[in-house]
Each structure stands twice: as structure tokens, then as C-alpha cells.
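**Q** Listed below are the structures to be examined.
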Structure P
Amino acid sequence: MLGLKLPTDPRWVNIVEKNIHEILVDHAFCEQKAASTALSFIVLFPEHTELVQAMIALAKEEMSHFKMVHDLIVERGETLGRDRKDAYVNTVMQFFPKGGSRTDFLVHKLLYAALIEARSYERFRLLSEQLKDPKLADFYKKLMISEANHYTLFLGFARQYGTSVDAVNQKWKALLKFEASVIKNLGTSETVHG
């Protein structure tokens, strides 16, 4: 579970199957936001060359995932629709206090990104194992591997750029505990994190 403290109730997949279009639209926007997040690291922390190089590659990959999901939507005779607010992300992002050093800001941003990727992996794994549509199940199986890689990428950079690995690990544990309290109230909608 990549350190997640509370697994998603498997019945969430039943909610998703009742409206596949909604999960696909939400997923498409999650990929677009992930690409935007990668670009934001480049803009905000250009002095970290290794991070910039990794985020260039990640932005390209996330946009290719966006295209894959968008192609599925179009193939199903539907359109993308409008983005919606992500209650999960908005709530999780309130965990770390505002302010602090530039290093703290970078580490917090990296930990948020790692957490979102970890939860996405966990949800995609459920979809890959339980969706009745074999094409969609296979699609999510392929994408879940990417999500796990992204999780380790962000967590690795947090540990690399933080003041100490122990300090980062403590923040990560606290964030995981907080995330469990957030996720226990979700899992009732056909969204990637909801």
C-alpha cells in the first residue's frame, strides 16, 4: 500500500462502474494537473538541475497519459467535460503550515505529490483487479505501475533535498496519518481520489 494507512474500500469500484465516464473525465484532469505540477517544480526550483530534468520527463509522461485517457473518452463517443474541484487534494494540501523556508516548501510540495501518486496507484490497482471491462482493467494495470514510479521519484527527491532524511520521514509519517483521516470520509464518488 506504499505506506498508506487506510486502504480504499473495494466497493468503491462498484461506484465507479456505474459511471465510467465520470472516472475517465476526473482521471484525465488528474493527469493534466500532474503535468502542471511537474512544470511548477521547474518554475519554482530551477536551481535543482536533477529535479528539473526529472520533471521535464514527468510532464511529458503525464501529458501522454492525459492523451491516453482523452482518447478513451473520445473512443466511447463522449467528450472531456469540465474539471471539478478535488476535495481530497484540497484537504490534504492544508496539512503543512504556510510559510517556512524555501527548503520546507520544496519538501512539502514533494511529499504532497508523492502522497497523491501513492493513492492514485492504490486506486488504479483496485480498478485493474476489479473492473469488469477487460480493456479498462488492462489500461489501469499499465498506469498503476507509472504511479508507483512517480511516488518513489517524489519521495526520493524529498529525502534528497530535505534537511535530513529523518526529518523528511517524520513529516511523511505525519502526512500519511493525516491522509488516512481524510480518505475515510471519501470513496463515495466516481473520482480518482473521492
Structure Q
Amino acid sequence: MFRYLFADCYPRWVDIAEKNIEEILIDHAFCEQKAASSCISLIVHYPQLEKLVEVLTPVVTEEWGHFRMVLKEMKKRNIALTQKRKDDYVLQLLTLERKNGTPNQRLMDKLLINALIEARSCERFRLLSLHIADENLKSFYHELMISEANHYVNFIELAKEYSPKQEVEKRFEEMLEAEASILQNLEIRKDRVH
């Protein structure tokens, strides 16, 4: 169901990331903030969905914990958090949500967009955990990779909780196709996780 995109571009992206680790860590910090905020937003908008609240509440805590972990890594390297950055990848993914869809379709889209973001973060963290020279960051990103993979699964399973499995799988395939177009047209940034 999920396609890996970055496995073949390893040495290029990891080499770029290593040379720009300060910028990568800053961007990563903002990614963790946004992940926590996104989960909070879903809980606030869908408090009646018991399973969603039950699954995403600990994810909020984990994502905020990851933010604190990134800040700790930044502090070790005397890196200060800067102004919030615009994430073109995420902004374009958000346009995939069917604004005129049924409430269930819109919920499904929100969950699947979050799943995509988590999966791509997992993919990048895996590359860093395998290939970055810094042993501390290797271990750091290995731990985060596992967590992001679990979050991806959480969002997919929640989508299937509230919509038929076949519809979820079909819609996710459509989103993967749209994401491929988005990625082809995005400027490659040396200072971004996505």
C-alpha cells in the first residue's frame, strides 16, 4: 500500500543532511510541533470519536516528547530555534483534502494526509539512522523512525475504523499519486526533513 520514495536517493540526501544538520534539526523541531498540533486539532474537531481520541491522545504526548528530544540535541550543538518555517510539502498535501466531501470523506482525508507525513518522516529518519556518521544521531533517528512508523499505522487504522477498508485503500492510492506529482514539482531543499 505504501511506496518508498527516498530509498534510492540515499547517499545524496543523507550527505546533504549531514552538511546541513543544524538546519535539518531546526526543521525537524518544527515538524514535531506540527505533528502534535495536528493530533490536537483532530481531537478538538472530533471529540465524539472515542477511538480517535483514545489513539491520538498518547501520540500528542509522544510528538511533544520528540520536540523536546530534538531541542535537547540542538542544545548540545548550540543551535537555537528560529522562526517557524513554511513546509511547502505539507501545505500542498493539505490541498488534497476534499473540501466538499462528506464529513466521513474529509475525516478520512485528514487521517491519510497525516499518515503520509508520518510515513515520509519515518523514511527519512530511517536513512539517517542507517547512514549518518554521527553515532548519537544514528541512535536518535533509529528511535524516532520506529515511533513514526507506529504513528503511520495509527492513522491508517483510524481511517479504516471510520470508513470501509476498500475506500481507504483506494483513496490512499490516489493520494500517493497526487503526492508523486507534488514531489516532482517541489524545489529540493537542503534544510528540510520533507
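Every read-out reported here was derived from the displayed coordinates using simple, explicitly stated rules and does not represent laboratory data. Just so it is clear, the model here is predicted, and its values are computed rather than measured. Cβ atoms are built from the backbone, for glycine too; each structure is taken alone.
**Q** Please state which of the structures P, Q yields 30 when relative contact order in percent (Cα under 8 Å, 6 or more apart) is computed from it.
**A** Structure of origin is Q.
**Q** Looking at structures P, Q, which one was distance in nm of label points 7 Å out along Cα→Cβ at positions 79 and 111 calculated from, given that it came out as 4.2?
**A** P
**Q** Same structure, new question: Can you say which of P, Q returns 0.95 when FRET efficiency 1/(1 + (r/R0)^6) of positions 23 and 135 (r between Cβ atoms, R0 = 25 Å, to 0.05) is computed?
**A** Only structure P yields this read-out.
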